[in-house]
Structure 1
Amino acid sequence: MFKKRGKKKDYKGFFSRNKFWIAVATLIGAIVGAGVLGIPYVIAKAGFLYGSILIVILGIVFLLLNLYVAEIVLRTKGKHQLTGYMEKYLGKKGKILMMISMIFGVYGALIAYLIGEGETIKAIFGGNALIYSLIFFVIVSIIIYRGVKATGRTELIIIALLFIVVILIGLFSLDKITLSNFSTFNPAYFFLPYGVILFAFLGNIAVPEVAEELEREKKKMKKAIIIGSLIPIVLYILFSVVVVGVVGLGNFELLGPNERIATIALSMYSNPILGILANVFAIFAMLTSFLALGIALVTMYNYDFKISKNTSFILTLAVPLVIVLFKLTNFLEVLGIAGAVSAGINCVLITIAFHKAKKKGDRKPEFTLNAPWIVSLVIVLVILIGVIGELVGFF
């Protein structure tokens, strides 16, 4: 009798831990995507040390914003996406503004992933980038249509493989890194990295999904959010060390806009094995993020605007498909503008909603943050200064 109970507890313990890491992987998958592939070029252009400091600062800011969203979710009854939470605490105007933020951020991401996947697969196998983009589109569409439960375990496996690839990239590239590539600093490009780095940390759209993954284990949500937010910071810096060290700004400048995708540049200036591993990394990173963000946008239309699942699915995927088919933008442009617009709106709304949810929430949360308004104002200020600089430079 005692032994049987012990086995049952062990099984449940394993399943519970597995859920936790699936939730962590869901958040990482939403954060780590096309943005990481644009970071090395923009920080090489502005200055590696400055860019690395910016990655850490903005990464911590978004960690706090992710925790803000988590507390909003835990203080609110019912299933919503960010738009639904904003409507509850900020009214219809808040809902519309968050919808605009999500549309810029998520559609920008999905467009970048389709472009990036096609170019990356082409770098490995040759051929037509658009054909590869369409094949990728069909595969992810099937997975997204199946929903959250079909994606969580897939992301857990892919994230594990992703880190193995990054480690192998580092091992293969040690003898090719040039230290002088890290010594540049150009104040004229002070704001250049902002849009891409902001884009690279935009993943709080997946926080409600994390809550769904954890189900009855929501008391673990704070830990899942912290781990899921810190890992991308480390990953971005390590990856940038490798790419900037091997490629350098001079070589980046010789490439076209879509060739400045970090892994494609790396494959051109390193040994063939490293190039293949780097591009495999890119494929995994963009795949996980496309799945997480695609599902989040479908649920926004479905939960918060009461649109049928099939129509929500079509609305989510038709826009990036059309833009990529007609080649209306390039990889780095879509990262910068989508990151700036989406992050600017996103951070202001979430910050205000967080403080309102503390007073108007309709359930007791599993954790709370003792964050005074001054902390929130600093968060908003840090992001908005960069957003304004990015937009002024873009236009």
Structure 2
Amino acid sequence: MILDKYKNFCVMPWIQFYREPDGRTKICCVTPTVIPSDPNSGVSDILRSSYHNNIRKKMLDDKPVQDCIGCIEREKYGESFRTNYNRGFFIQKYENYILNNTNDDGSLKEIHIRNLDIRFSNKCNFKCRMCGGQYSSAWELENNSPVAQKNSITDIKKWFNENLKYLKEITFLYIAGGEPLIQDQHYEFLELCIANKLNPRLFYQSNGSVLKYKEWDIFDLWKDFSDVAYNLSIDGLGKMGEYIRTGFKENIILKNIQKVKDSGVAEISYINIAVQAYNVFYLIELIDELFEKNIIDKFEQILFSLVMEDRCNQPKVLPEHLKIIAIDKIKKSIYYKQHYTVLDPIIKNLEDKRSQKSWDKFCRVTKGLDGLRNTCITDYFPEINIYE
């Protein structure tokens, strides 16, 4: 193919519609640039915007796109969302569609979306340390925000019907949050898909805490879809999980995992680990536990999401002596021998030079959250002693 040789190309601006929990839009979930928009604006309004057109034009000219900085930074260490998107979605018919359906200014002659990623709300019952109020109403409540809960679409049914001609073509529905399984809009959207005989692949990212909500039993809805992947975010088990993801209860998560496995209508295709300063020192022990507790059957079920960008909790902010031990533990593990290409990006991040400014911010943020949540990092991670 032609476009797979382009260094700056990503298929998503042509085939995806993405919306933030507060109604604003972006090219994808990774880019830092958020586009102000009417919460009720439709697929055509957004994909025909001058912003989207300019992005597509730059990509077809194979010019660097500053809004893709998240993926550009990740590619210094290995794979990125962009490379994964291209591998998963970019096929010959999509290249033909892109080349034949894109005007010189980057605008589209016709709109055909395949991937729909709408974060219906920031409503969430967890306060994960690498998150914030944009994706967690629990965070906003902790921050005493006057509007803790945000909704991306005012009237789900109206929006659905107005965009039905585009929705009929979607093959992949990415469902994340907040926590989608405690969001009314998520259930309403599934019911509309069922009523209109839409059958995209459902691909969840959930914290695993809830399977029944109000009058809805998720298994009853999933029966009407032929392919449901229920994937969980787990950054630690036991005390480590409770510290990183406030609200996490291992016994509840394990019971819900078993219910999904027994349901016959969904599968757990992967566990997403956000690799960060809080858990990288114990990463190998976490992987061991995932196997021991039958959460996964094979290593390939783990997706490592390296916390990056300007986050103060990147693995590389740790003190040098801890980074050396963490690298040594990873390299000596049985997993590294068999899957070094997957684990090398984590090692490369750890090998990067840290800035004192980032470490100071990590300590300041951690102490602040410890004070709010009545926790102390050394009770969970004694090696990371920021109170000396």
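In terms of distance in nm of label points 7 Å out along Cα→Cβ at positions 131 and 147, the structure with the greatest value among 1, 2 is 1. Tell me which of 1, 2 gives -1.22 when you compute log10 I(q)/I(0) by the Debye sum over Cα atoms at q = 0.16 Å⁻¹, for residues 195-370 alone. Comparing all candidates, it corresponds to 1.
Structures 1, 2 were shown, and FRET efficiency 1/(1 + (r/R0)^6) of positions 227 and 291 (r between Cβ atoms, R0 = 25 Å, to 0.05) at 0.80 was computed from 1. 1, 2: which one has helix-only ellipticity at 222 nm (-39500 (n - 2.57) for each DSSP H run of 4 or more, over all residues; to 500), as calculated, at -27500? Here the read-out was taken from 1.
Determine which structure produced the value 37 for relative contact order in percent (Cα under 8 Å, 6 or more apart), calculated from the coordinates; the candidates are 1, 2. The structure behind it is 1.
Work out which structure the value 28.0 belongs to, where mean count of other Cβ atoms within 10 Å over residues 203-210 was derived from one of 1, 2. Computed on structure 1. Could you figure out which one of 1, 2 the value 21.4 for mean count of other Cβ atoms within 10 Å over residues 123-130 was computed from? Computed on structure 2. Out of 1, 2, which one gives 3.0 for distance in nm of label points 7 Å out along Cα→Cβ at positions 35 and 355 as computed from the coordinates? The read-out was computed on structure 2.
All of the numbers you see were taken from the coordinates with simple rules; none came from a lab. What you are looking at is a predicted structure, and each value in this text was computed from that prediction instead of being measured. Cβ atoms are built from the backbone, for glycine too; each structure is taken alone.
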